[in-house]
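Below, each structure is written out as structure tokens.
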Structure P
Amino acid sequence: MTTQAIGRNKILALCLCAIFTALSAVGAFIKIPIPYLPITLQTFFTTLAGLLLGGRLGAASVGCYVLLGLAGVPIFTEGGGFMYVMKPGFGYLLGFIAGAYVTGKIAHAVKSPSLPRLIAAAFAGTGVIYLIGMVYFFAAKNIWIAGEGMSVWTLLTVCFFPCIPGDIIKCVCAAVLAKKLIPLTARYRLTAGE
């Protein structure tokens with residue numbers, strides 16, 4: 001591959017990262033409001049980022065989204081700014097980064113991932129999002145938000161049970177879409193060292 005072709009592929013990889021950064025922001029505003037945490041399309045877009053871009057670039061695109069929000073751009077579900085780290089839902093944003101990474105690594109451990117592998121990778125990444133998000137949410141409610149204590153059962157009732165059916169559907173849809181689109185993004189992922 002020529003130096004010019006490698007440079008062009010890196011530029012296209014950066015463009016794909018920027019697109020998924022923007023899609024993560026858009027996903028925050030496509031939501032169903034429920035108490036404590038809204039149900040959004042962010043998990044769909046962050047999972048798709050991992051599936052299409054691979055672990056490193058997928059996590060980088062979602063990480064850029066989180067950094068923009070922390071810098072004050074109002075792209076989180078409830079605004080933006082550095083103080084957002086004190087909100088119980090901030091753990092889910094950290095989970096999106098780790099989830100995209102895990103999804104991409106599992107999906108692209110083989111050269112041409114099958115649909116079952118993509119679905120398994122999406123579920124694994126979503127599991128990471130839930131783990132990090134729920135632990136952070138529980139810590140926020142029981143440690144630094146005064147008078148807000150929460151039991152583990154209440155945590156499951158507000159952060160897991162209402163969200164899991166939709167996230168299962170989003171994982172399957174993201175995997176099916178990724179299976180169709182992976183051939184178009186494979187060369188950019190490989191150029192980026194995935």
Structure Q
Amino acid sequence: MSRVGRKPIDVPAGIDVRIKDSTITVKGPLGELCWAIPRGISAEQKDKQVLLTISPALAREAGGPAMYGMSRAKMANMVAGVQTGFSKELEIHGLGFRATSESPNKMSLMLGYTHPVPFESPKGVTMEVDKKATKIVVKGIDKEVVGRVAAQIRLLRRPEPYKGTGIRYAGERIIRKAGKTAAGAGSGGAGGAKK
């Protein structure tokens with residue numbers, strides 16, 4: 001049995017949770033999210049808490065307890081999303097690499113190609129570019145969608161291992177490789193003139 005799935009989800013004041021026909025709807029100050037609860041898992045609301053239970057048949061299936069824990073995590077993220085939202089920060093590294101915001105869900109990126117790369121986020125997700133045009137903040141109420149949009153932006157120019165240029169997550173550590181000149185520099189002074 002999943003220890004995560006058994007934990008009750010606290011519903012703060014100002015958040016409205018409705019469960020009807022195996023669909024949960026969470027409404028808050030930032031918006032509204034709906035999600036279809038998987039087969040074999042049921043949810044009920046009691047005293048400002050949402051409790052999940054798993055059917056015995058699903059509990060015996062391979063992956064059943066994991067589905068139970070995932071469902072609880074998804075619902076907790078829905079509650080947190082409509083209350084405070086989620087954000088993911090990206091950094092652009094490279095000479096001349098930059099982003100230009102055209103609207104809250106449209107931007108253009110210069111990433112070393114011959115042309116600017118346009119990018120548009122789905123509805124409900126906004127993108128902010130800082131004054132230096134090297135940082136992008138992706139914001140939204142759905143954690144899964146925010147993470148997917150950030151991953152799509154990163155794929156436009158993945159960080160390369162030699163110079164470290166490209167788009168990376170804030171705080172992401174890129175394992176750098178030594179180039180040919182750096183690798184050969186250590187053995188370059190060994191071949192001296194013969195006496």
Structure R
Amino acid sequence: MMIKTEHDIIKLIEQDNWMMNVLKAARQLNLPDWWVCAGFVRSKIWDTLHHFHHRTPLPDVDVIYFDETQIDELREKKLEAKLKEIMPEVPWSVKNEARMHVVNDVSPYASAVDAIAKFPDTATALGIKLDKKDKLVLTAPCGIQDVINLEVKPTPFFAENRKLHTVYHERLRKKNWKATWHRIKIYEF
């Protein structure tokens with residue numbers, strides 16, 4: 001399948017029953033400003049572009065949301081437990097981006113999409129969710145060109161913030177994406 005547009009990415013996910021079930025499970029939490037993001041979307045695109053016949057295992061499925069009224073980490077663990085009841089085989093990770101700026105030692109995020117825009121790399125700065133009418137909504141605050149061109153680059157936020165350069169490089173080393181997706185090109189800065 002050719003992937004050239006955001007619509008192509010949405011169609012790709014729509015055709016994946018497992019991904020749709022994950023999104024339906026996440027929607028059941030009724031979280032404000034929620035998204036399933038990062039590797040969940042990126043890996044599907046890269047697997048497709050590499051013509052893999054089986055899904056690359058995900059270390060986690062990231063569900064993020066933005067709720068300034070309840071920033072207790074314990075709430076996130078309770079939400080993960082709810083998701084585990086619905087789909088126990090999924091390695092859920094739930095994070096409230098209204099508190100994650102403290103963990104990441106950066107200025108507060110304005111929304112979940114603002115947090116996604118400030119992920120380390122552009123290929124991972126993606127989120128998807130189901131609206132109330134079962135329509136997929138994709139957010140790609142840094143665009144989709146890098147992910148569909150198999151390029152890993154720092155987001156503008158990481159590129160502009162010198163103290164984050166080490167975080168970006170350490171992440172690339174740990175993820176070792178080229179071992180799985182041999183065609184990707186990684187950009188240093």
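Taken together, the values in this text are just the output of simple stated rules run on the coordinates, not laboratory data. Note that this is a predicted model, so its numbers are computed, not measured.
For which of the structures P, Q, R does the calculation of relative contact order in percent (Cα under 8 Å, 6 or more apart) return 21? Intermediate values should be presented prior to the final figure.
On the way: P: 26; Q: 17; R: 21.
Clearly, the read-out refers to R.
Hey, helix-only ellipticity at 222 nm (-39500 (n - 2.57) for each DSSP H run of 4 or more, over all residues; to 500) derived from one of P, Q, R reads -11500; which structure? Intermediate values should be presented prior to the final figure.
Values: P: -24500; Q: -7500; R: -11500.
Here the read-out was taken from R.
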